[in-house]
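Bear in mind these aren't lab numbers, they're just calculated from the coordinates by the rules spelled out. All values reported here derive from a predicted model rather than from experimental measurement. Cβ atoms are built from the backbone, for glycine too; each structure is taken alone.
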Structure 1
Amino acid sequence: MNEEPWRVHFTGSPSLDQLRRNRLLNRAQVVRQLKIPVTPKTIVVVHHPVTMLRDTTRESSALFAALSGIDGDFVFVYPNADAGSRTLIARTETFLAQHPGGRLFVNLDHRSYLSLLRHSAALVGNSSSGIIEAASVGLPVVNIGIRQKGRDHAANVLDVPASASAIRAAIAQALSPRFRKSIQHLENPYGDGRAAGKIVKLLATVPLGEKLLFKRGSMEPSQA
C-alpha cells in the first residue's frame, strides 16, 4: 500500500489477548452455562451476510444444503446486523425446525463463545473468528465463500467456495482425527495474545513531529 516501513508495525490482534489473560471454561462449565450438550459432534455455525454480493444471503443456500446431509450437533450464533441478517435468521430457524437437536444463540459473551469453540468439533461459516481466534484453540474451520477472501490464516482453516458438495467434503476433512491432530500447536499468524502491550508501547514512542504528519509522495508539502 506504499506505506513507509517505519509506519507499519505488527502487534497482532487484541482479540487474542483475552485468550492469554483469561481462563476459558472447561467442557462441563460450557454445558452448564449454555445448557447444551457439547460433544465430539458439536459443530458451531456462524454465517454472516456477504455485503460484497448484491444478494447478501446467496452463499447461505449452499451452507444449509451441505448441513442437511451431515450428522452433527449444530450450534448456530446469530449473524451480524448487515443487510440480509433477518433472512439468515429465518433460514436458520427453518433448518432447526427440521433438526430439533440444534440450538440458536442470539448472542454469546466473548469468553463463553471462545470456550465453546475450544470444546467443539469444528466452526463452519464465514466469521472472522475462524480466521483469527480459532487457530489459538486448535479448532478446525471451514471458511465459506468470499467474505474472508485474501486474509492470512493458519492451516486449521479450509477455504471452500459456496458449493454444497465442497462444503460437505471440507467438513468431513475438518472432522477427521488426522486433520485435528495435524493442526495442534499451530502458530497463530495474528499474534501471541500480547497485542495491547505492544500497541501501548508504540503509541508512547511514535514520533509526533512533522515526520508523522507528512507522507512521501502526494502527501508531502510542496517544494515549489
Structure 2
Amino acid sequence: MDFIAQSFRVATALILSGDRDVMSAVATSLNVALWSVLFASVAGIPIGAAVALGRFPMKGTVRLALNSLMAMPTVVIGLLVYTFLSRQGPLGSMGLLFSPAAIVIGQTILATPVIANYTLTAMQGADKGILPTARTLGAGNAQSLLQLAREVRFALVAAIVAGFGRVVSEVGVAMMLGGNIRFYTRTMTTAIALETSKGDFAFGLALGLILMAVAFAVNAVLTVAQESSRA
C-alpha cells in the first residue's frame, strides 16, 4: 500500500508541476486525436448519411462491413498503414512513417467507421417525413439534407465524440506508426506502456489519471448529447 500511495503522490506532483514529458505526451495525444476526428468526420458523416438514405445493391453488405470495421484491432490498421508508409511501400517516399501525420492517418481510418455507423443510426432513426416535407416546401436536395442534419445534430455530436474516444485511448496505431519518439510522437498511451515497462509506475500513473479524466469528459459529453437528442 505504501508503494501505491507514494506513486499517487508522485503522479499528482508530476501533473501539478506541469512535467515536460507528461505535458508533451498529453499535447501530442490530443493533437493527433483532434485532427484524426476532424478528418474522420469529414469522411464518416457523408458515408453514414449515404448508406442510411441511399438505395443501392448490397446495402446490407455495406452496413455489415461498417460494423465489422468498428471492431477491427488497432494493430491490424497499424500494420496495413505501416505497409503503405514504409520505405518499401508505395507512399514510402513521402517520409511520413514515425511522424504525427502517420498516426493521424491510422487513427482516421480507425475512427471513420465509428462515426459513419453513429451517423447511419441517427439518420435512420430520424423522422421519415423530414426530407419529403422539406422538398414539398421547395427546398433542394442540399437544403433538405441540411435540415435533416439539424434535426439529428445531437446524435452527430455523439458520433464525433465517440470517434474521439476511440482514438485518444488507443495504443496500437500510435506505437506502430509513431514510433513512440520522445517530444514528437509519444502519446499518453504509448508513454504509459513504455514507462510502466521500465518500472516508472508513477509516471505511467500520472498519464493514466489524465487519460481517465479525458475519457470521463468525452463520455460525459456523449451522454449529454444523447440525452439532448431524446428530449
Cα extents along the principal axes in Å derived as 71, 41, 32 - corresponding label from 1, 2: 1
When relative contact order in percent (Cα under 8 Å, 6 or more apart) is calculated for structures 1, 2, the one with the largest value is 2
Given a computed value of -10000 for helix-only ellipticity at 222 nm (-39500 (n - 2.57) for each DSSP H run of 4 or more, over all residues; to 500), which structure among 1, 2 does it belong to? 1
Identify the structure, out of 1, 2, from whose coordinates distance in nm of label points 7 Å out along Cα→Cβ at positions 107 and 123 was calculated to give 2.6. 2
Compute distance in nm of label points 7 Å out along Cα→Cβ at positions 27 and 203 for each of 1, 2 and report the one that scores greatest. 1
Given a value of 0.95 for FRET efficiency 1/(1 + (r/R0)^6) of positions 11 and 171 (r between Cβ atoms, R0 = 30 Å, to 0.05), point me to the structure among 1, 2 it was derived from. 2
